[in-house]
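So, here come the structures, one by one.
Nothing in this text is a laboratory measurement; each read-out follows from the coordinates by a stated rule. Please read all numbers here as calculations on a predicted model, not as lab measurements. Cβ atoms are built from the backbone, for glycine too; each structure is taken alone.
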Structure P
Amino acid sequence: MIVIYILGYIVLGLISIYLILLIMGLYLLKKGPLPFDEKALENDGGKYAETEDGRKVEYFVFGNLEPQSKVVICMHGSGPEAMSEIAFNEKCCIELGLKGIAISLPGYGYTDMKPGRQVADWPKEDLAAVLKKEEVDKFMIMGHSQGTVHAMAAAYYYPERCEGFGLNAPLLPSKVSKEVGVVSAIGSDSLPNTSTIQKFYMAWYFGVMHLSLVTLSPWLPLKAIKMASTTATFRIMRDTLKRAVIRGIVGGTYETTHDVCYDWGFDPRNIKNDNICIWHASDDELCPPEIGKWLSDYYQKELGVKVNFRADKLGYGHFTYKQGEFLEPDQSMIKALLEGRN
C-alpha cells in the first residue's frame, strides 16, 4: 500500500511539473519574441540589414574598416550571438588587416527568428542582405559548431565569391552521416522537428528552454560544456549567452530543432573551394572528431586540394580552438585562411 501511495505522489508530481512547463511554454509562445530594438542594437555597436521578406538581421563590423580590406565573416554556434565573435576575433582582424563581419543567426540577439527554416536559404537571405548593405563582393567565412553549417552553406551558394572557408568543430547533415557511416553530433537522434514542437502539448519544450537559457543561464549552459571559469573564453561565453536571449527564447528554441540543425537542404560534398581549414579537436565530446577527419579526407581526395587540418588534444574539447593561443593572430584560423588564399 505504501508503494502505491509513493508511486501516486511521483505520478502526481510529474503531471504537475508537466502542466507548469506547458503553461509557461504557452505563455511564452503567445507573448512571442520581444520587439526589435534598433536603438539598443546601435548602442551595442551593431547594425542590421533587411532580407527581401522583411526580416531584420543584426551584424557587427570590426577590425580593419578600410574599404579595400579583405573580409572574413565569423559565425557563432548554437547558444551565443554575433558579439562573441568580435571578442574572439577582433585582435586577429586588426593585426592581420582584415575586416570582420559577425552575423547573428535567426532567433539570436536582435535577429528576427524564422521557424522551420532551411540552412540552405541562409546565404541567399540573411547573408545576402548583409553583403549587399556592406557592399562586399569576395569574402572568406569561418564558423564554430553550428556556425560551420552556415560557413559551408555560404561556400556552397557562393562558389565564385567565397575565397575560403574554415570549420571549427563541424557537423554533418543526418542524411550524409548515415550514408557514409560517420557518427553524428550529440543530440542529432533525439531533437524534435519544428512541426513537433509547434503542437499544443509540446509547449513544455519552450518552458524547459526558458528555464535553461534564461532562468538558470549562464550557469547551467556553462556547466554543461565543462568550461573553466578562469579562462577568457568563459567570460566571453557568459556574456554572449545572456545577450543571445535578449528578445526571449522562442526564436532560439526553434533553432534547436532537428530539421534546422541536421536537414540542411544542401550536401557539403558538393562544395567547390580550394582554400579550406578544418580544425576539430580529438577530444571533442559534442561534435565527434571523426566528422572533421572525414570532411578533411573527402575534400582532399575529391577536390584534390590541400586542407589545413588540425586535431589537437589540449583538454578543451569542443572549445579547443576558441581558447588561449588560438585567439592570437599568428595561431588563428583567420591567418590560416588568409595564407591559404595567397
Structure Q
Amino acid sequence: MKKFLSVLLIALMLCSTCFMSGCGLFDALFELVPTKYDDADKYTAGNAEFEGKVDTFSIWWHHGKVTLKTHKENTVKIEETANKDIDDTFRLHWRYYYVEGYGNVLYVYYSASGDYDFSDLKKDITIYLPENDEMDLTFTTDTASVDVDTSGFENTIKEFVFCTNSGRLSAKIDSADQVRISGQNDEGVPQENREFSLKANGTVYDLGVSSSYAMVDVDVKSVRIGDVGSVFADVIFKSQKVRDLTLTNSRNKIYATVLEFDSIDIETFEAPCELILSPDASFKLSIKEKDRFNYKMSPKSVKVEFDGVVNDGSQYTVGAGEKTIKFASESDLVIRPAAE
C-alpha cells in the first residue's frame, strides 16, 4: 500500500507539472492536441515571410518535425512541407500580433480551426527568426508525435516549454534559461512513441522534466538546477556539470552520469539506480530514512565503488566529502567512477 501511494503521489505531482507548464491533461488523456482555437478568422493559411521580431512563439503540431532556426535576414520565415497534397484547411495557420506583457507573439497551428481527421497526414515545419543577441524568446510547443530541433537556433532562449500528449519528443537545443518538458502517455502507445529526448550543447539554467510511461533521456552540457523524473519508465541523465540535481522514478531504473556537481538528491522505489561520477569525486552519501512524501524507505543494497570509501552507518564518505548525495529507495544503488 505504501508503494502504491508513493507512486500515485508522484504521478499526481507530474500531472500538476503539466498544468503549470500549460499542457492540457485532458487533451493528453484523449491523445489530442487542440484543433479548435479562438479568433480563427485572424489567422492566415500557408507559408509566409514577413519583417518582424518575435518575443513569444507557440506552436501546436500533430505529426512531423518542428525546426526552429535563426538567419541573418530581418524577417520571420515559415515553411511547411506535407507528405501529400493538401488544401488551405489542412495547411498551417499562423497569426502575428502584439500582446502587452508578451511582446510580439507568433502563434502557429497545424491546420484551420475545427475537428478534422488527419489520418496519415505528416507535415514538417521550419521557422526562421532574425538573429538577435538581445532576443528574449519564450518558445512553447504542444505536440502529439513530433521531433523538435532547435540546434540551429543561435541565441539563448529565455523559456523553452515542451508538452507532448501521448507521443514522442526529440529535442535538440543550444542553451536556455528555463526548460520544461512534460507529457502523459500510457501503455497502449507504441514504445517507439514513448520517449522524451533532450540534447543541449550549452547550459540550461533551470531544467524540469516529468513523464509517465515515457523514457526520459537527457544529455545537457551544464545544468544549474535540475528536476528530472518519470513514472513507469527509465530515466537516463548525463551532464558534465550540475549544481543541484533531483532525480526521481517509481518502478523503473535511473542511470545518471554527472562529472561535476554540488548536490544530487535521488529517489526510486522498485528499481535500481546507477550513478557514475568523476574518478576524483569527493562526496558524502547519506541514505534517507524517508522519501519526500514522508514514507519510510530502506534500500536493499548500496555499493560505492571508490577507493578509500568510509562507511559509517547510513553515510558513505569518499575523499574529503565536499559534495552531497542523498538517496531514498527500496531498491539498489551503485555509485562508480567513470572510466578514464
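12 is what came out when relative contact order in percent (Cα under 8 Å, 6 or more apart) was calculated for one structure; which of P, Q is it?
Label of the originating structure: Q.
Rg and Dmax of the Cα atoms in Å was computed and gave 20.4, 80; which structure, P, Q, did it come from?
This figure was derived from P.
Rank structures P, Q by FRET efficiency 1/(1 + (r/R0)^6) of positions 68 and 220 (r between Cβ atoms, R0 = 35 Å, to 0.05) and report only the one at the top, that is, the highest.
Q
So if we calculate mean count of other Cβ atoms within 10 Å over residues 44-51 for every structure here (P, Q), which label has the highest result?
P
For helix-only ellipticity at 222 nm (-39500 (n - 2.57) for each DSSP H run of 4 or more, over all residues; to 500), the calculated result is -12000, so let me know which of P, Q that is.
P
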